[in-house]
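Listed next: structures, encoded as C-alpha cells.
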Structure 1
Amino acid sequence: MATMKVYRTAIGFHDAYVAAPSQKAALRAWGSDHDLFARKAAEVVTDPALTAEPLASPGKVIKRLRGTEAEQIAALPPDRPRRARPASDRKPSKPKPEPRPSRKPLEDAEQAVADAERDFAKARAELSAREAALARERRAMERDQARRLDALNRAREQADRAYRDALSDWRG
C-alpha cells in the first residue's frame, strides 16, 4: 500500500488538509485543475498535531479555520475607493483557447480496426477448417471412386472374357 502524506493548501479563510499517496491525488481531492505545488500554494505537512485527523480519513479534505474571525478581519486590506479606468487603459481580454480536440473518434476508429482484424482472423480460421474438411471429403470420395472403378473394370473384363468365349463357341 502507498505511503500516505498530508498536504495542505489555502482555501479562503481555511486551510484544506488531505492525506493522499501523491501530490496528484491531493490535487484531485481538492478538485484543482492547476498544480498548486508548482505555484507554492500547497505543501507537505509533517506536524503530528496537524496530520492526525487527515491520516485518520485518507482522501477526505479536512478544513480548518486559519486564525480567529477577528484576526481574519484585521488582516484584510483597508477599503479604498475604486475608480473606473478609462476604456483606453483596459487590456483587451485574451480569447479563450479552443478546447482540445476529442480523441473519441480516433479511439472509435482504432477499435473498429481491431474488431475488423479479429473478425477477419476468425473468418480465415473458419475457412481453413472448411477447406480441411473439404480436402478430407475429396480424399474419401477419390478412394471410394477408385474402389468402385476397380470393381466395375473387373466386371467389364469378366463380361469381355465371357463374350469372347461365347463368340468363339458360336463360330465353331
Structure 2
Amino acid sequence: MSDELDESDLRVRADIERYGWHVALVPPDEATPGAVGWAFTIGLEERLRHPELVVFGLDNELALGLLNRAADAVRRGWRFEPGATYDGLVEGYACAVREIDRRWYAVFLGNAQWHYKGDDFRALQLFWPDPAKRYPWQEGFAEAWRGDQPLLFLSATDDALPAALRTSLEREGAL
C-alpha cells in the first residue's frame, strides 16, 4: 500500500489543519431509487476531542451547512451527547443525537477510518425531525421520509437500514 496522498487526501488534511475539520460528502446512488446520500466530519476527534458528526438524507449544500454549523458550535464549546436534542442547528427544529455503532464505520465512514488509521474515534449521527417534530424511531414519523435517515445506533442491518440504502450498499459490495 502506498503512502502517497492524492488530491482528495491532501484536501482532507488541509481542511483539518485550516478549519479543524473536513466535511466528506457522499452523494446518493443514482442507480437506486430512494437511496440517500450522507455527509460526515473528519478531524473533530483529533482537533477538538469531540466525536465526528454524520447526517443523512439532506442535499449536499444543506448537509455541508448543518455539519459546519455543528462543528463550529463544537469549536465554541458545545458538546453533543447521545440521547440529547439540540436547538439552533436547523431553524425551527431540534436535532437529535445518537451514537453510531462501530459496526457501521467501515460502511459509512471509510475516509475517517483512513484518516485515523482504524476505528479509534467516536461518531455521532445527527437526526432531523419531520414537520411534526418526530424522529425516525418515533411512532408517527412521516412515512414519506422514513427511508431518509438510517438508524446507525442499531447494529442489526434490517433494523438500521432502509431498504433502498441496503440495496445500494449491497450492489456496491459494502454489505
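Just so you know, all these numbers are worked out from the coordinates, no wet-lab data involved. Just so it is clear, the model here is predicted, and its values are computed rather than measured. Cβ atoms are built from the backbone, for glycine too; each structure is taken alone.
Computing distance in nm of label points 7 Å out along Cα→Cβ at positions 104 and 128 for each of 1, 2, which one ends up highest? Largest value of distance in nm of label points 7 Å out along Cα→Cβ at positions 104 and 128: 1.
State the single structure among 1, 2 that was used to calculate helix-only ellipticity at 222 nm (-39500 (n - 2.57) for each DSSP H run of 4 or more, over all residues; to 500), giving -9000. Each step should come with its number before you reach the end.
Working: 1: -19000; 2: -9000.
Among 1, 2, the structure yielding -9000 for helix-only ellipticity at 222 nm (-39500 (n - 2.57) for each DSSP H run of 4 or more, over all residues; to 500) is 2.
Computing volume of the Cα convex hull per residue in Å³, for residues 48-119 alone gives 105 for which of 1, 2? Structure of origin is 2.
Comparing 1, 2, where is distance in nm of label points 7 Å out along Cα→Cβ at positions 40 and 112 highest? Write out the running numbers ahead of the final one.
On the way: 1: 5.2; 2: 0.5.
Ranking 1, 2 on distance in nm of label points 7 Å out along Cα→Cβ at positions 40 and 112, first place is 1.
Where does the value 2.3 come from, among 1, 2, when distance in nm of label points 7 Å out along Cα→Cβ at positions 8 and 136 is the thing being computed? Comparing all candidates, it corresponds to 2. The value 16.5 for Kirkwood radius over Cα pairs in Å was derived from one model only; which of 1, 2 is it? Of the options listed, only 2 reproduces it.
Between structures 1, 2, where is relative contact order in percent (Cα under 8 Å, 6 or more apart) highest? Walk me through the intermediate numbers first.
Details: 1: 17; 2: 20.
By relative contact order in percent (Cα under 8 Å, 6 or more apart), the leading structure of 1, 2 is 2.
Each of 1, 2 could give distance in nm of label points 7 Å out along Cα→Cβ at positions 64 and 96, but the derived value 3.8 comes from 1.
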